[in-house]
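Chemist: The following blocks contain the structures, represented as structure tokens.
Read-outs: derived from the displayed coordinates by stated rules, not from any lab. Keep in mind that what you see is a predicted model, and the values were worked out from it rather than measured. Cβ atoms are built from the backbone, for glycine too; each structure is taken alone.
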Structure P
Amino acid sequence: MALAIALEHVSKRYGVDSHGADALRDVSLRVAAGEFVALVGPSGSGKSTLLNLVAGLDNPSAGRVFLAGEDMAHLSEDARSDLRLRSIGFVFQSFNLFPTFTVRENVAWPLEFLGLARRMARERAAATLAQVRVAEAAWSRRPGELSGGEQQRVAVARALVAEPGLLVADEPTGNLDSESGAHVLALLRRLNAETGLTVLLVTHSPVAAAFGQRTVELRDGRVVRDVRRRPAGLVSAR
């Protein structure tokens with residue numbers, strides 16, 4: 001079974017001696033390619049630290065982190081950046097869209113770093129927007145003209161346009177009302193089911209976590225629960 005993410009006995013300590021704090025303590029975790037995993041836990045449990053390690057934005061104090069089969073400790077900073085660009089799509093609570101760009105320009109923007117010609121970037125952006133069901137009439141609008149749910153769909157499209165194998169969604173429904181949030185979660189579930197996209201969803205919400213096939217709970221820097229379940233149904237992602 002191919003692994004999208006693997007952590008082997010990973011610990012992360014900030015500070016030194018008695019003034020230090022352990023953000024993660026001997027965490028081992030494997031996420032298979034194509035899984036939808038919800039990462040839950042209270043504030044300060046280590047969720048953000050784990051994401052930073054998976055993305056290669058920080059280094060563990062002990063243990064090893066693998067992303068798409070690559071040992072992050074063996075990669076240069078440039079190689080890590082390239083791996084992030086090609087292998088991970090990020091979606092955050094804040095949409096982080098450029099307010100002066102159109103919807104299609106926001107989605108096409110990451111492709112500049114891959115060296116795609118402008119025409120090809122526009123075509124791929126259009127295809128990705130269609131995939132996440134953003135209406136074509138919205139492609140030439142600015143983000144401020146869209147609802148919160150629509151903006152988050154655009155953010156998902158931007159995360160997917162480089163065709164990564166892993167989507168990391170950090171509290172993606174935190175700024176949305178319950179209905180819009182449910183549609184975004186259904187979209188992630190549909191993409192996972194139809195395309196085999198690996199999804200790592202960080203959330204405080206048990207409703208959101210129910211969309212995953214598996215829930216991993218962190219508390220005080222340790223994995224305290226790892227359960228598999230039948231995910232929430234594929235409701236309409238209109």
Structure Q
Amino acid sequence: MNEQIKLLSQLQEIDSELDMLKEELDFIPEEIDKNKQQIEELKKQLEDKKAEIKKIQLKHKEIDLNLHTKEEEIKKHRIELNTLKTNQQYKALLDEINKKEQEKDKLENEILILFENIDKLNLELLNQQKENKNKEIELNNLISQLETKRQNLEKQISSLEEKRQKIAEPVRPDILKKYEQIRKNRDGIGITSIDNGICGSCYIKLPQQLINEVQKVNVNTDKFELVFCENCSRILYLKDENEIKENK
């Protein structure tokens with residue numbers, strides 16, 4: 001096989017692997033961000049629950065203060081009953097005391113309901129804290145695994161890029177430029193082999209004359225010209241030296 005073609009085919013193998021590794025690497029930051037967002041969402045859920053509890057506690061404090069005021073008012077009115085001179089005044093104040101007592105009962109019921117809600121929310125908070133802790137551990141482990149995977153991918157990519165540079169050095173600049181242009185425009189594939197008379201990338205049946213030209217390139221080391229697929233424009237080469245014979 002022509003040395004330039006051999007080098008291009010080696011480059012293609014490395015470039016295909018690099019493309020795959022880089023695509024995998026590009027995907028990792030997004031996954032890490034998703035896991036971090038989930039952790040932040042778990043924290044927000046806890047903060048929302050705490051805020052809800054605090055809101056109810058403040059309401060409880062407000063109602064408790066109102067209750068204390070009602071109790072003082074009732075106590076004061078009961079003392080006033082002993083100072084009244086007419087039955088009409090006595091009955092009016094007694095009605096007021098009964099009204100205050102009903103308001104006091106209503107406040108006590110509200111406080112009881114708030115206590116129950118606070119107990120329920122505190123239990124939910126405790127359970128959620130335990131559950132979130134386990135989820136955070138799991139998510140942080142995933143992040144750690146992704147970070148390790150990223151480091152390994154970066155090492156593999158760096159190693160392959162060094163290998164690629166060494167292989168690319170002996171390639172003629174014009175040939176390398178053409179290969180890279182085709183790769184850019186053809187989904188990362190710049191050179192492809194012929195398999196049973198078919199282009200290895202676009203899978204069309206190639207004319208025998210074109211295959212003959214590729215065969216000449218394979219064996220010609222003095223005069224060298226690239227041969228391209230008429231359909232996908234990729235550089236063609238033969239892996240099997242007997243391919244030309246089989247297609248005659």
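Chemist: Which structure, out of P, Q, was FRET efficiency 1/(1 + (r/R0)^6) of positions 81 and 145 (r between Cβ atoms, R0 = 30 Å, to 0.05) calculated from, if the result is 0.00?
Modeler: On the way: P: 0.40; Q: 0.00.
Computed on structure Q.
Chemist: Another question, if that's okay. One of P, Q was used to compute FRET efficiency 1/(1 + (r/R0)^6) of positions 113 and 193 (r between Cβ atoms, R0 = 35 Å, to 0.05), and the result was 0.00. Which label is that? List each step's numbers first, then the result.
Modeler: Details: P: 0.75; Q: 0.00.
Attributed to the structure labelled Q.
Chemist: Kindly point out which one of P, Q the value 12.8 was derived from, the read-out being mean count of other Cβ atoms within 10 Å over residues 129-136.
Modeler: Label of the originating structure: Q.
Chemist: Moving on. Suppose helix-only ellipticity at 222 nm (-39500 (n - 2.57) for each DSSP H run of 4 or more, over all residues; to 500) works out to -9500; of P, Q, which structure was it derived from? If you can, show how the numbers build up before the last one.
Modeler: Values: P: -9500; Q: -28000.
Traced to structure P.
Chemist: Taking 13.5, 38 as the value of Rg and Dmax of the Cα atoms in Å, for residues 161-216 alone derived from one of the structures shown (P, Q), identify that structure.
Modeler: Computing Rg and Dmax of the Cα atoms in Å, for residues 161-216 alone on every structure in P, Q gives 13.5, 38 only for Q.
Chemist: Can I ask one more? Suppose you compute distance in nm of label points 7 Å out along Cα→Cβ at positions 89 and 201 for every structure in P, Q: which one lands on 10.9?
Modeler: Working through the options, I get structure Q.
Chemist: In terms of Cα Rg over 2.2 N^0.38 Å, which of structures P, Q is highest?
Modeler: Sorting by Cα Rg over 2.2 N^0.38 Å in descending order puts Q first.
Chemist: Consider the structures P, Q: one of them gives 3.5 for distance in nm of label points 7 Å out along Cα→Cβ at positions 9 and 169 as calculated from the coordinates. Say which.
Modeler: Values: P: 3.5; Q: 2.3.
That value comes from structure P.
Chemist: Given 13.5 as the derived value for mean count of other Cβ atoms within 10 Å over residues 33-40, which of the supplied structures P, Q does it correspond to?
Modeler: Q
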